[in-house]
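Just so it is clear, none of the values below were taken in a lab; they were calculated from the coordinates. Everything quoted here is computed from the prediction, not taken from an experiment.
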Structure I
Amino acid sequence: MRVERTDQFKTDYQRLSAHERELFRASSRIFNVACDRFIETRDPSSWPASLRVKAVVNAPGILEMTWSFSVPDGRATWQWTTVVTANGVSVLAVRWRRIGGHQIFRQP
């Protein structure tokens, strides 16, 4: 899965503790596999229930993924985008927008 990261995501990520970063990295590996499966099938059941992938309320086109349900609360917002590969082919990718706790939903 190809990804992009917004500047805000990069800033948010730097604020995470080392433990939070590891939790996110572990979840993102599962998320990437699910993204590939979703792209192939377009089946919403491709998303593992453990990641709680769903649309962000009042933010069209933006989705969220929960990477930790306990302390620390961990969520990331993202959207589908298109990137052009080195050989000029457009492919679907994920643009990570924000990462952190519930506060990210103020500006997802």
Structure II
Amino acid sequence: MQIAALADPTRRAILAELREAPCTVGRLAAGLPVSRPAVSQHLKVLSDAGLLAVEPHGTRRLYRLAPGGIDELRAYLDALWSDALSSFARRAEEVARIEGKDS
């Protein structure tokens, strides 16, 4: 799932960089405190999670955010938030009923 791919702060930093513009591994590695091979491994995890699109560009690859790649994660978080709000509303109604009986 995409949420697991985003657990690592380096991967989140990569996504933040790619929000600005598509990049090569070298350009991404230049701005991160990890090696180029490590950046490549992080890019693979993000690509496998469907968060990145990879475009061959001569002998290099250009990485960009995948259109719609975050949709599954967004749906998961929306459902989680909806469930949390529903639980909160049920609990608030329970407390209101209990307090109403005590009055």
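Among candidates I, II, the computation of Cα extents along the principal axes in Å that gave 40, 29, 29 used structure I.
Structures I, II were shown, and helix-only ellipticity at 222 nm (-39500 (n - 2.57) for each DSSP H run of 4 or more, over all residues; to 500) at -10000 was computed from I.
Taking relative contact order in percent (Cα under 8 Å, 6 or more apart) as the criterion, the top structure among I, II is I, with the largest value.
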